[in-house]
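Before anything else, here is the set of structures, which you'll find just below.
Bear in mind that the values in this text are calculations on the coordinates, not laboratory data. What you are looking at is a predicted structure, and each value in this text was computed from that prediction instead of being measured. Cβ atoms are built from the backbone, for glycine too; each structure is taken alone.
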Structure 1
Amino acid sequence: MRCALCRFLALVLLAPAALSAQRPSTAADVKRILYPLADDSMKGRMTGSSGEAMASRFIAGEMQRIGLKPLGDSGYFQRVPIVVVPLATPRRGRTERVMLVGSFAERDTFPVERRRTSVNVLGFLAGTDSTLKNEVVLVDAHFDHVGVGSSVNGDSIYNGADDDASGVTAVLEIARQFAEGSTPRRTVLFVTTTGEEAGLLGTRWFIDHPPIPLSQFVANMEIEMIGRPDPLAGGAGKAWLTGYERSSMGERFAAAGLDIVSDKRPDQRFFERSDNIAFARRGIVAHTLSTYNLHTDYHQPGDEAAKVDLEHMATVINTGARAVRLLADGPKLEWKPGGQPGAPAPRPTPPPAPRLLSTPTH
């Protein structure tokens, strides 16, 4: 214990020197990634859509440019079998929803026009410590959004700039900083998932088909909605962590002097509303970094790139890079007594696959 504490204190004190070789993120870096992801051409990145496929290719290209090693079943892509089924009641102008199925064989029992293949996008940097390299730190964000829907003030594309092109931008920029800096002691896995808006579809598939055994995962930092400052967190450049009181993660960040505070809106139950909860229920210390300020553009066409504070985002990303460095190189995290959420309930048996559906897609 004493030696672990000594190493941790040394890490905190020497962090600026350890990170000096890497270039911090700037507003220009943020804009270069976020603006394409939130562009109208992506058509709101609905799971299973052509816009989402375009976004996945963009992300994979960035991972390759950075120099991450691919970890999918198809290069950087981990294929996810989904189908589209009609909604009994249209919602936001949409007549369908997407659904995860148990296998590609099961997907192929649906009519051809209902079958889709979505993807998670995975890249990693291998750890170099002889003892810790088999432990994995997961840094992730979801890259899907809610697509095209009912028009609001003449705009029907739900761009999802804050939700969650901002988080994807952070994942890629943190990956770049790590690739340019000193090699992490633990392996760091950078993932952007599909289908969060439809019920954590990509994360559920990832957990059921992990490219690395989940027993090797020691920490997860999800990044979601960091595009606008939150006054309750302290304003521009400051972030908050969901479930702060549940584990030693928040305290670790505080000890290092990072501008990351506890979630000031516990009534919103944000700890349970992002992909991190699925990992936490498997025992992995998992939290979400955010600056969401309850803006009214949430799940609206108004969530556009022009409303993102690029300087704020760059500052939060640089803080996030330091946070991930602590997770990758420091002592192992622990749940506090009663902090780990319960195991997931058994999933209900899905309804029989509809065979003769003909509702047109949007």
Structure 2
Amino acid sequence: MNQKQMKEFMKALEAIVEEKQIDRKIVVEAMEQAMAAAYKKDTGMTNVMAKVDDATGNIRVYSYRTVVEEVNNENLEISLEEAKKRVDNIEVGETIIEKELPLKDFGRVAAGTAKQIVVQRVKEAEKESISEEFKDKDGELMVGTLSREDKNNYFVDLGRCSGILPKDQTIPGEKLEMGTTIKVYVSKLELGTKGPFIMLSRSHYGFLKRLLEIEIPELSDGTVMLYSVAREAGSRSKIAVYTEYTNVDPIGAIIGEKGRRIASVLKELGGEKIDVILYDEDPVKFIANALSPAKNVKVTIKDSDKKEALAVVDDANLSLAIGKKGQNVKLASRLTHYRIEVKSESKLNEENAEENIEE
């Protein structure tokens, strides 16, 4: 590999730097290591170093000796006393250049060694660069392209790497087509030696949370705060919001006039219903709000330490409070972090009457 070939190789590697988005310095160092390794392989010399001019791509090869207290091999070592005659502040363990060596065409094996070193270092640098780019993406919303699928998973192209979207983490009933662009939530991120491992979801409650933050300006600027989210993907979700500004209606800010603000979120969720609940520091009020659309809910905190509550409603609101297959009360429990027992007034009166008879 002559000087002209090395310059051409340098240009190619500069293109790789741009494509792979890695530090140019890393490629230059890899080139130096590769050139030295090839020279050693071809000549049998061991004390060889290469220097690449970062501006021009010119390559020079030198022999060197290592600074030691006591010299055992004059071809490889130089005494500290002798080295200081050339370089004032040199220390033991450092190297000192002896002479420049002539560049030469390498044999196939040596050239192959050089290429292998550079390719390996570029791969490592690319992995490091990708990990750096994605390290803060855990719990964030990303946009990707569906690239392929197998029996259990979709694979989403996120640009410089891919993420895994398990099919059981999609929204029930939605149909995803290869090549389409989709929004995904990063539910798990691990940075390993092979680069980032990214697990994605569209059914996670965090997916809804991030969608709302993107679509509702008051959430992103902090005017309205999102206290908690409870979700059954594809069916129904509840979100609890509040504000510290007396002139702001937090529920109205989320929904918007005629539901226009939340419409894009609902569209992304495929028609999943969203109940917007007003958070209250008083758990009695908060639980009553969370059981919406049920009305006239009377809440009693049974055990504040264990977070247990009793919600009593009239017979007309019982089915609304519980919901189909208990969905409404389950979501309310997750939203408020209280275990909520729902009873009708008639049922509670019967139980009280029975207790009085027993007494």
Structure 3
Amino acid sequence: MAAAAAVWFLVSLFQPFAGPGQGSVIVEIPKGAGVSRIGSILARDGVVSSAFFFEVRALLEGKNGQLHSGRFKLKRDMSYAAAIKALSAPPPAVIAVKVVIPEGYTRRQIAALAQQDALSGSYLAASQRSARLDPARYGAPSGAGLEGFLFPATYQLSAGDRVQRLVTQQLSAFRLRFGPRELRRARALGVTPYGLLTVASMVEREARLPRDRPLIAAVIYNRLRRGMALAIDATIYYALAQREGIAAYARELTAPDLQLDSPYNTRVHAGLPPTPISNPGSASIEAAANPARVPYLYYVAAPDGCGEHVFSRSYARFKADAAAYEAAIRRNGGHLPTCKRK
């Protein structure tokens, strides 16, 4: 037993099979931090697997008190030796970061990315209002924030930059992609530009395939013209995320969720939700500005698990499509089947 324990200890300490690490993570080492605290920070951020073994390796290599403070760009799952080597050199003056914002992310989700990419300040605060864009000019109600206007793209910044810089770049990118043409299309469709942006935000959260975007937009406009409730579950998810945090997007909706007392519950309240429910990309803005010319009023996910939706104009057909979807889930143990198309 003692021999086995010794072997385990030495393997854990010297990591003969450890690789160079993967991905990237920006770590802030406070000034004056000792090797024990540094190890705890690295373990917390996933750079090394054990604070204890990191400290032991640093002591064995005589690096106690010689590791630098500052901001470092490291990798996840680094060996102790590689992490010690990286921290033995002074930190770089500037660390370039790519802030990759997926289409359809909300302010709260982008805030988590900004923190992960070591931007400084509160993104939620910075993205609430800006002198660079007034939502009221697009027909938004008084007091509306910037949800929907924060264009999703890849932005080149530096670790430590203020979040206001990211917001400024996002708003500039939005203005380049939402201009006079979209304003004219909003008038033609009978909505405000803010309404068109809100439709785009729902299309972004609902569509999984490009072909579905203009079709989903058409369903939304068709239901609005008829005074029907939109019944879009993505708006309920947005309301839940406002209350529970972004983890709400990872769970299934429950029956009580569908009756949620919120102006974003488009199953209960007719018309558009009060604000956009995401920040849409160009494709969804294009779909909202140019919906398909179809009579559909309903859609549901197709039962084959390939991501597309099935559209219909009658409630009876919709019920049959929904039943097929639910049957496919039951047959597959509560999950959609894996798409078998090539």
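Some points to look at:
- Here mean projected area of the Cα convex hull in nm², for residues 249-288 alone was derived from just one of the structures 1, 2, 3, and that gives 3.9; the source is 3.
- With relative contact order in percent (Cα under 8 Å, 6 or more apart) computed over the structures 1, 2, 3, the top value is the one for 1, the highest of the group.
- When Kirkwood radius over Cα pairs in Å is computed across structures 1, 2, 3, the figure 20.6 traces back to 1.
- Structure with the greatest value (metric FRET efficiency 1/(1 + (r/R0)^6) of positions 25 and 305 (r between Cβ atoms, R0 = 35 Å, to 0.05), set 1, 2, 3): 1
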